[in-house]
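Only the coordinates and a few stated rules stand behind these numbers; no lab work does. Just so it is clear, the structure is predicted and the values come from calculations on it, not from any experiment. Cβ atoms are built from the backbone, for glycine too; each structure is taken alone.
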Structure 1
Amino acid sequence: MDFHNLTPAIPGFYSDPTMCAGPDGVYVAHSSFEYFPGLPVFRSTDMASFTQVGNALDRPDQFDLQTFAGASAGTYGSTLRYHDGRFWFITTNIGQVTQGQAILTATDAAGPWSDPVFVAGVVGIDPDLCWDADGTCYLTWCVFGQGIMQVTVDPEAGRMLSEPRLLWTGTGAKAPEGPHLYHVGDWWYLMIAEGGTEKGHMVNVARSRRPDGGFEPAPQNPILTHRSTDHPVQSVGHADLVECDGRWWACYHGTRPHGMTPEYHVLGRETMVCPVEWVDGWPVFREDQALTYDVDTILETDFTEPLGLRWTSPQGDLTNAATGPDGLVLGEGRPVVIRVQDLGWFAEADLDVSGGTGRVLVYLDDDHWYGVDVDAAGARAVGRSAPFEGEFGRADVDNPAAVTVRLSAEVPQASPVARAQPPDVLTFSVGSGDAVTELASVDGRHASTEVAGGFTGRTIGVQRLSGTVRVTRFRYEPVEGLPPMTLADLIAAHHDDA
C-alpha cells in the first residue's frame, strides 16, 4: 500500500507524544527538553485537528532546568492520563533524575498544573502511569542496561509501595524504552519503543493476563516501523494508544528527512496520528487510514498582546521578553523563539536596533544555528556549526530604527547527479529604507539533528545581543517553493498597509 500521504498531525519539534481521553476531547502532550515554557498540551474534539491549550511546565520553579543545562537536557518522554477526575502527567527531568520520576496533576489540561511530586527511588526515563480496577497505580519506566521496570506507587505522595520488578527486556533490539501499559479486555498490554529513536526506531508490544509480569511478545513484532523503506516519514516510534468514541487511535513521532545520504531531518521528531484496529488480540496500526492533516502554521504578531503559547525559549524563561504598545522589548538572555513547523517557510521581523544589536536566527542549539545580526553599523549573516563560526555576507543599514530581516527555507528539487544535496537552503536578507539586500544562501544541514545530535528540532526567533532591541512585527508562514513575492514587495506592502 502507498502510505506516502502520511502527514504530521502536529508538525515541528513535538516529540515523544502521549495521549489520553479527557471529559471533553482527546489530549496530546510532549517532551520539550531544555525549552521553557515546555511540556506542550494539545486538544482535539474530532481527531482531525489539534489545538494547543497550554503548557504543563509554565513556571520556572516547577523544574530545575539549569543545573544540568544544555542541548537535549530537561524534560524527556512522558505519559499523560485522565483518572478519577484529574489529569496526571509523569515525566523525567534529567536535571533532577536522581530524585526520581516527577508527577504533575491538573483538573484542566490547559492548566494550571501542580508542582511536581517526585517518586524517590525510581531512577531512569520515560515513565508511565496506569491504574487497575481496584485503584492500584502502576509506575512503569525504562532503566538503561536492564529494561522495562515497574513498581506500584502512591501517586499523591510520590511513594513506592513495592520493590521494583523487571517486566520485559524487549525483543532484543537496542534501547527498549517508552513503555505504556493498557488493560484491554482480558489482557494487559505493554507497548514499548525499541531500536533507538533514529532510523531503526520501531514499536513492539507484549501481553499478559496480569499487569505485573508474564508478558509474551506479539508474534508480528514490530507492529510499527519504517526502517529500510523509502517512506518519506522515517524513525517512527514512541507510540501511545487511546480509545475515543469506540475507535482506537495511536500517536507516535517520526521525522521527514531530505538531502543526499545519510539524509538530514531539521524539524525534529513530529507527531503522527493514525487509527488502530485490534486483530486476533493485537493492535494493528492503520497508517493507510490516517487522516490528512492540513495544519495552519501561520503566525503574525505585533507583540502588543502577551506572547502566545507557541513562544518558548531554550534554557530561558521568557522574563527577558516584555510585550506592550511599543512591541517586544528584548532584555539580556536567551533567544525567544517558535518551532519551525514546515519544510519550506519564510519569516520576517521588523526591528528597532538604533540603541543596540539584535539577532534574528534559525536555532537548533548553541553550537548549530544561523542568523542575521543587525545594528546601526549594518547587517551580517552569521552562523555556527561547532567548532566553526563565520560570516557569510553583510550590508549597510540606512535606518536602524526600522530594519526588516527575512529568513527563508526552500527544499531543493532532488537531483540524481548532485553529490551533496542539502536538506534545504536557508536564505537571509535585510531591508532598510528602499534598499533590499540578500546577504547569503547556505546549506541547511548544519542546523540538522544528523550534524548536531540530540533530540530537538529547529526553532526561529529573535535575540538581543547588546543594548536596547525592540521587535515591532514578526511573521512566519509556510511556502511550498520560492515565496511568491520578493522581500522588497513584502516590505512595500507592509508599509502601504501601515
Structure 2
Amino acid sequence: MTESGVTHDRLGATRTDPTFYRSAAEAAAAPREQLAYLVAFDRSGDLPDALSVIDVDESSERFGQVVGWSELPTRGDELHHFGWNACSSALMHAGHDMGAEGLQRRYLLLPGIRSSRITIFDTQPDPRSPRLHKTIEPDELAAKAGYSRPHTLHCGPDGVFLTCLGGADGAEGPGGIALLDHNTFEVLRAWETDRGPQFLAYDAWWHLNQNTLISSEWGTPSMIEDGVVPELLTSQRYGHALHFWDLAAGRHLQSVDLGSEHQMVLELRPSHDPDATWGFVGVVVSTADLSASVWRWYRDGSAWKADKVISIPAEPADATSLPPPLAPFGAVPPLITDIDLSVDDQMLYVSCWGTGELKQYDVSEPATPVEVGSLHLGGIIRRAAHPASPDEPLDGGPQMIEVSRDGRRVYVTNSLYGAWDDQFYPRGVGSWLAKIDTDPVGGGLNIDERFFPHGEDFRGRRVHQVRLQGGDASSDSYCYR
C-alpha cells in the first residue's frame, strides 16, 4: 500500500487512496508521516516563492533537512496557507471517481495571497520532488467566482473550498469562498448562494453530518496588506463574528458576534467527530486589554452559540524595548495567530506569536480546557533560543501549528504575514521550523533538539505553513465514527 495514490490488489481491482481514512481513529493509527511540505516566500518578491520538502523520518540520515525544493515560475506571490486537493471527506460524497486515475491526495494547491494566483504541484511519482502541474491565474478566479486574495483551502464536499479576502476587479469585498474542481482544478463558481450580512472573510470549515459550514473574519485586503492599521483596530473594524451556513445550499443561516472588542476571529478547528456540534476558534487580540482568547462554538437546540473558554493576558514590558505599534501600551500582547486540535479531539495547541509561547490544553471537556503544557521559542521581547542553537536568539514566534495524526508531534513555523512580520519584529523574523514532541494523553511539550531547519536552509525565504504527508490534524474531515 502506498502513502498516497490508488493501489491495486492481485486481481487488478482498484481501491481508494489509502490516506482517505474513514474515521479519526483510523487516521491516528495509520503509518506516521515521512515528509513534511512547507511553503517558503520571499518578502521582497525578488526571488520566486517555493514549496520545500522536509525529511521528518526520525530514522533517516537526513532527518530535519530540506530534501526537496520546487520553485514557482512567478514572483511576488507570497505563499501563505495551502493544502491538499482531496482528503478523507471524499468517502462520504457521491460523484467522486475513485478509479485508478481518479481522486487521490496527491496535489498541493498553493494560493498566493498577494498575487491572487494559485499554483498547483503534483507530489507524485516522487514525493520529494513535487512537479508544477497547473497555474490558475487571478483573472480566472475573478471571472468565475468573483474573488481575489485567496487565503485558506480545505478539501471537502463538492470540491476544494477556497476562502478569499477580496472581491474581483480591485473590490475590497465581500470576501467569500470559491469552489474548485478536485481533479481539474477549474474554478467552478462562488460557493455562496445567499451570504446574508457576511462581508469579511478568513477561514471556513464544517460539521459534515450537520450540513453546517462555519466561517470566520479577518479583514479586507487594504486592512491587512501593509500591516495592522492602528486606527482600524482601535475603532474595532476588524472581524469579530462567526457565521453559520447551510453547507449543501451555500446559504447563510446565523451570525454570532463575539463582541467588537474581540478583533480578528481567525482559525476554525471543528471537532473531528463527524457527529459533534462544537469546535474552537482563536481571537488575535482584545482592544480592551490586549489579551487573546479562544472560543468554543456549539449548537444549543436550533441555534449556534459561542463562549470564551481560554483567555491569555498581555505581558508588561518596557516601552523602549517594544516595536512602535506596541510602545504606547507598555505590554506585549499574546497575539493568538493559530490554534490546532488533535485528531482525537483531546489536545488543543495555541500559538502566542507575540510572546513566543506555544500552549497545550487538555480539551477532553471542551467547555473547560485545562493547560497541560507550555514552551517558549522567540517572542518580541523574550527571543527564546532553540536548544539546538542556545546562543542564537530567535525572532518571530510559534505561529502556524500542525499536529501529526497520532498527536505525538507538533510542527511550528515562525512567520505570520510579510507586512505584519516587519511591523512586530522590525529586526526581522528570520526563518525557522521546530518540531515538538508531546504526550497526547497526559500533556507536556519537549523541543526536539535534532530538528531545526532554519536560516539559509530556506535560501533566504520565510516559512509559513506545514502540511504532512498523508494528512494531518488540520487537513481532513472524517465521515464516520
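What to note about this one:
- Comparison of 1, 2 by distance in nm of label points 7 Å out along Cα→Cβ at positions 155 and 243 - largest value held by: 2
- When FRET efficiency 1/(1 + (r/R0)^6) of positions 259 and 451 (r between Cβ atoms, R0 = 30 Å, to 0.05) is computed for each of 1, 2, the largest belongs to: 1
- Mean count of other Cβ atoms within 10 Å over residues 211-218 - structure with the largest value, from 1, 2: 2
- For semi-axes √(5λ) of the Cα gyration tensor in Å, for residues 203-282 alone computed as 27, 12, 11, the structure of 1, 2 it came from: 2
- Answer label among 1, 2 for the case where P(r) over Cα pairs in 10 Å bins from 0, in percent, calculated from the coordinates, equals 4, 22, 34, 29, 10, 1, 0, 0: 2
- Origin of the derived value 15.8 (mean count of other Cβ atoms within 10 Å over residues 131-138; candidates 1, 2): 2
- Origin of the derived value 17.5 (mean count of other Cβ atoms within 10 Å over residues 27-34; candidates 1, 2): 2
- Entry that produces 22.2 once mean count of other Cβ atoms within 10 Å over residues 115-122 is calculated, selected from 1, 2: 2
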